[in-house]
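Next up: some structures, all given as structure tokens.
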Structure I
């Protein structure tokens, strides 16, 4: 399976996916920590995360997958949402919580 196939499978088989540096318990950059805080503030307790520091092929591959140069990257329902800045803007406007609320059964 190619890196792109792996990423596609991760993004489409999990409702909320965060590609980040570190993990939710121990983010290893400020932007990843911000992304985790925002998800938590939106009531998302469980999400699939990938530590790109441990998977260099995914670290590069995810940038190509979304045509987005930075990490973290958030995907909801198989769709790319954005990075830390976009998550912050969407959180402040209430748009992200609305989107994430649609994922709760």
Structure II
């Protein structure tokens, strides 16, 4: 029986279910996932928020951790990145709906 390989790309796709409730876009479109470390033992993500005092941060972090863990089947941790978010971090084409670019 062959083992299903979990990839960073697959994990990014799985994280599209996590939507920022204020903006209505998913965390991948927004560019909030800054780094993914995926190995045989664990998954570790670095994530930022769109604003430093995002009221939904705890909820978004937990939803992201849960979605990543469900996809990978591995213990998953999330680290809050220190980078300041800006619209240029969004996925190509995602900002078009906002008329930003």
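Computing log10 I(q)/I(0) by the Debye sum over Cα atoms at q = 0.11 Å⁻¹ across structures I, II gives -0.28 for structure I.
Between structures I, II, the greatest calculated value of relative contact order in percent (Cα under 8 Å, 6 or more apart) is seen in I. Quick one: distance in nm of label points 7 Å out along Cα→Cβ at positions 25 and 41 came out at 3.7 when computed from one of I, II, so which one is it? Value 3.7 for distance in nm of label points 7 Å out along Cα→Cβ at positions 25 and 41 corresponds to II out of I, II.
A value of 2.4 for distance in nm of label points 7 Å out along Cα→Cβ at positions 17 and 49, calculated from one of I, II, originates in structure II. In this comparison of I, II, the computed figure -7500 for helix-only ellipticity at 222 nm (-39500 (n - 2.57) for each DSSP H run of 4 or more, over all residues; to 500) is attributed to II.
Values quoted throughout were computed directly from the atomic coordinates according to the rules given, and no laboratory measurement underlies them. Since the structure is predicted, the reported quantities are computational estimates derived from the model, not experimental observations. Cβ atoms are built from the backbone, for glycine too; each structure is taken alone.
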